[in-house]
Structure P
Amino acid sequence: MATRRSFLSLMAAAGLAPAVVSARGAAKIVVVGGGFAGVACARALRGLAPDLDVTLVASGRSFSACPFSSSVIAGLRAPGQQDFSYESLAALGITVATAGATGVDAAARTVTLAGGDTLPWDRLVLAPGVDMSWTAIAGYTEAAAERMPHAWTGGPQTVLLRRQLEAMEDGGLVVISAPATPYRCPPAPYERASLIAHYLKAAKPRSKVLILDAKDGFSKQHLFEEAWAALYPDMIERVSLSKGGSVTSVDPATMTVKTDFEDYKAAVANIVPPQKAAAIAARAGVADRTGWCPVEPVGFESTLQPGIHVLGDAALMGGMPKAAHAAAEQGKVCAAAIVARLAGRAPSEPTLDNICYSLAGPTYGFVEVNRYRPDKGQLLAVPGAVNTSPVGAAASLRAQEASEDEAWFHRLTSETFG
């Protein structure tokens, strides 16, 4: 309901503008990135200003979603349930290019595609997601990820980790590394540990899950720890940063994961390294020395390159987390801001919702809902607006919120991908 409500308010903010034009005719908007942020933005642009020339640049014919990927890893969900096509966008009159973007010329205002073609733009939206920082953990390379998968981008890596768990002998140690923030979906490593433990409890009950964490605290910590004590006693162990949990190096040949204090021999290693904005962001000149993309908080225009907007996981959004629901909200807000600016109006300051569900088991869920608005040049949480599931709730509420998680995902993907 929050998604529909926010879109209606954006339509009111954008107003019924006349056709927006540039010197080349109808204004051309190129959106790079076929995930939640990019697709939501392209769809909203088309709805708010049908005369715009909107092109979505994706890296394939379908998108593999990360929410619920840990359910795939735990054998609770089929991989194909994560895949969403772009057919509904083409039906709306949005041009969909599936070759992928390889470069951006901010001065010439063009995007280069993998096949060599170029697309001109009056406004460019980058929603490219994340890349792994391959130099952050000694020994962890793209080749090593085939032995120690991160499974943090959906698709083949998710299936690889699932197959490794299925092949593991009972009694094996599953090591999960959790990076320092910022990274995509803050509670996801702990949901993953929970659902892997659910699989192991039923199929390989002598096995253990070890979380090596580069942080001392984490999102929804009390809720996860309560769930682990109730569902998986003595099966999940977490080593925090202050107790030596930060992974310093790995050896894929021996399946060894090392910290400053201890070496761990894993049967399966899910190494989630630090992340940064995908490479196209650096090529476009919108990533700073942190590897992320600073933006202003109203229309998410880059503070480094005017005319380019950055959304979703690639952007620095102040207090708003890198999450699917947040990304889709940003896409709609960005679309309204672009339409307003092309029509010569200042965009309205937005208020954005984020809904973040987590599963500790197939019938054990909890949720945090928050709101964000521009404040001091960033998107910051609205005081008093956070609403989190209570600790100590009845099993019936946990089951209800697990069911709501599935409904939320269905609603989000239906409204985004059609």
Structure Q
Amino acid sequence: MTRANAASAHVVVIGGGFGGASAARALRRANPDLRVTLIEPALRFQTCPFSNLYLGGLRDWDSIGHGFDGLRRAGIQVIHDHAKDIDSAARRVTLAGGALLDWDRLVLSPGIDMRWNALQGYDQQAAEIAPHAWKAGPQTRLLRRQMQAMPDGGSFVMVIPENPFRCPPGPYERASMVAHYFKTHKPRAKILLLDAKDAFSKQALFQQGWQALYGDMIEWIGLADDGQVLRVDAQALQVETTFGQIHKADVLNVIPPQKAGLIAERAGVVDRTGWVPVHAASFAARLVDHVHVVGDATIASPMPKSGFCASAQGKVAAAAIAADLAGRDAPGAVFANTCYSLIGPDYGISVAGVYRAEDDRVVEAPDSGGVSPIDAGPDFRAAEARHGAGWYAAITADIWGA
């Protein structure tokens, strides 16, 4: 790999979420002489983590939004624009506003895009009627308004995709928070989860919590019991499963299959799976030199597609870039992940993992991580709920604060 002079090198980061903003800040910490430019269209970044709490009425909208002044104070140039195209050979980014940015190294944190029409009938127009709300923003607020308008005794139907997708526990936390809102405001409502899988993250913990807090309000149907949805009729607010069963909703929340964000395709780093293969020790793209990709867009199993993982990957990529520009070997790559899920206001559960790079693969560290105990008492569950709030405050301050 050709090395630029570290003092004059320009690193462009596309995407101001957990992965990209973490990478930008870590680059400046590693070498304050680096010129770092962050491209992010949003003036405030709304996080997917804790957006389910907004749906449940436990958080207001502003509490999950974060600005970029802290990154500017760290010496990072922040440009609010869309990255339109990438010329990897010329090492140049074209912005929607017309500006051209040359780079020595590029970090992509593109997040996800939806695979429109992977479910027959579910396209961008359908999403304005049956929202996915899998990117925090207008879709989240639309889903909240639909919940508020739904009659008591109505049916909330959620469609859940097969793996991989952003935030494996997310649909089930969402079901919990929707149930909390309904229990408070529409106690006769029902929630139906149609899942393209036969098992899901923290399943026993979620189902135990649902029974304890919401009784029979939530029904989960897995793949083996005809839970996989093939067709969506957004106008009729109904879906059809593999064996022809029709399910009608008052509020229809369709989480479709996903892929890496579009700019990753433009950069040429996506393979036939729709995701980005990377080198485990640096999160450098396998298909294009001088480009690193972090976050949900990557193939990094067994690491989940989570905000915490994206932040850890951004820091590892930044360390590798700073070392390479300085003519040093990259440090060893170790990653951590903790994912808290809220089932009720004082009922939290968690899963944790530790990972490392080994033989150019991400592997789980032996005897690390785990999930909350299945039969923990109310004090333990309440403590986990507090720990989750503390985690969110800490990681968002670390990324966007100061």
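In table form, for the structure just shown:
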quantity	calculated
Computed 20, 12, 8 for semi-axes √(5λ) of the Cα gyration tensor in Å, for residues 195-234 alone - originating structure among P, Q	P
Source structure (of P, Q) for Rg and Dmax of the Cα atoms in Å, for residues 107-202 alone, computed value 18.3, 59	P
With mean projected area of the Cα convex hull in nm², for residues 27-130 alone derived as 9.6, matching label from P, Q	Q
FRET efficiency 1/(1 + (r/R0)^6) of positions 187 and 291 (r between Cβ atoms, R0 = 25 Å, to 0.05) from the coordinates reads 0.70; which among P, Q	P
Structure responsible for 0.9, with distance in nm of label points 7 Å out along Cα→Cβ at positions 211 and 227 calculated and labels P, Q on offer	P
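Each reported figure results from applying straightforward, stated rules to the coordinates on display, with no laboratory input. Note that the structure is a prediction, hence the values are computed from the model and not measured. Cβ atoms are built from the backbone, for glycine too; each structure is taken alone.
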